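So, here's a batch of structures to check.
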Structure P
Amino acid sequence: MRWFQWGSFQPVMRAHGSRDHNEVWAYGKQAEPILTKYLKLRYQLLPYTYSAAYHSYQTGAPYMRALFMDFPEDPKAADIPDEYMYGPAFLVAPVTEQGATSRTVYLPTGCDWYNYWTNERLRGGQTIVADAPIDTLPLFVRAGSIVPLGSEVLNTQQPQAIASVRVYPGVEGSFTLFQDDGKTYAYEKGGGSITKLTWDDATHQLKHEGAAAWNGPDNAVVSVVRR
């Protein structure tokens, strides 16, 4: 279960092993709902992950990266081997100790952070003890982040709409959403569409420029995290 949680925040998520079956239901009744929870989260975050991957394609910078790359002015961030950023928004702190139900997490300085599961807002520059029961991967979101979330789909062959956009307030923020057919290499020739999302923290407004990313009124899909 811990491996699966960690895999949900990898560039490529695959369940390998020497077992005859690796489906989520093949691991028993205790594991199945937990694995399902993270499988659904992985699919929900596909628009975010896909956009982060496109940014890596453009720049060569990895979207799974050590903390010092995002926080070079924080000396503590240079010596943390078991936390990482997944794209611009998520700080992931995997649980690797057998039977552990909590772990220490350092939140880099320079910004506030939100506990993804509870929406609790925490200041940066501190080490906390994060609750980590067997169904919970310690996961934090940087203030100012804009996270597009996809509709529920059964596989990547199905078209996925943007179901909502979640904003974590506290500072100004931006996110470049990339969408294409999801099947071909047309993006190498300029295919696909780009939508620039920006968050105005003073007015609490989300704005977008470029291609229309969803149907319906702008405010129908926007949720601002409050705690």
Structure Q
Amino acid sequence: MNRLQVDLLSLSAHKLHGPKGVGALYVRKGMGLAPIIFGGGQERGLRSATENVAGMVGFGAAAELTRKELNKEAARLAGLREYIATEVLRNFPNAYLFGHPTKRMPGHLSFGFRGQEREVGKLLDALDQAGVAVSAGSACSANHSGEPSSVLLAMGYDAESARGLIRVSLGRFSTQQEVDRFLDVLSSAVSALLGTAVSASLPGLANPAEVAFA
């Protein structure tokens, strides 16, 4: 915390496969926080309410597992991410990536298709019908999904490109087979929207199961 010069840091358990609805807040000594929920004085007087003990224990267990497996799992997810990026750019001439090609979270990738930005809703519907769960933006801004991301605009992307973002998130349960299935379905969906065949030799599954990247 000192090296990063962090004064306040919020953490959510579900980001590392812990239980939803529980988190933690790091507060550097000397920070003058004032409570907004009053009552029994729990959480050192900063948030009064019955504490979610089971959630805290689950968060701690998830954090311990993450600590032990972080390096190995991060390398695995980064490999899957790079595989997706390589195949998308190779098979779709109009594809483009958001952000730095490698300096990103191991399991995160965002891309779009030039000239097809306004078709992203149809593309997501096609993927969803095939059992593949991806997103057109941040889950935190779902209520503003029709607007271009202010973060992407600040990064220098134009509004049209920002609206075409497709976000793929990989997790510890994501497999190579699921990634291949996603690429296969994506190829078919994009081909249908373009109205032309996209040459691709992506592996598929005889009896594909539903795929959910979380």
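Computed quantities for the displayed model
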item: Entry that produces 0.10 once FRET efficiency 1/(1 + (r/R0)^6) of positions 3 and 91 (r between Cβ atoms, R0 = 30 Å, to 0.05) is calculated, selected from P, Q; result: Q
item: Rg/Rh (Cα atoms, Kirkwood Rh), for residues 35-98 alone - highest-scoring structure of P, Q; result: Q
item: FRET efficiency 1/(1 + (r/R0)^6) of positions 51 and 131 (r between Cβ atoms, R0 = 30 Å, to 0.05) - structure with the largest value, from P, Q; result: P
item: Structure with the greatest value (metric Cα Rg over 2.2 N^0.38 Å, set P, Q); result: Q
item: With mean count of other Cβ atoms within 10 Å over residues 19-26 derived as 11.0, matching label from P, Q; result: P
item: Computed -5000 for helix-only ellipticity at 222 nm (-39500 (n - 2.57) for each DSSP H run of 4 or more, over all residues; to 500) - originating structure among P, Q; result: P
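Throughout, read-outs are computed from the coordinates displayed, never taken from laboratory work. No experiment lies behind these values; they were computed from the predicted model shown. Cβ atoms are built from the backbone, for glycine too; each structure is taken alone.
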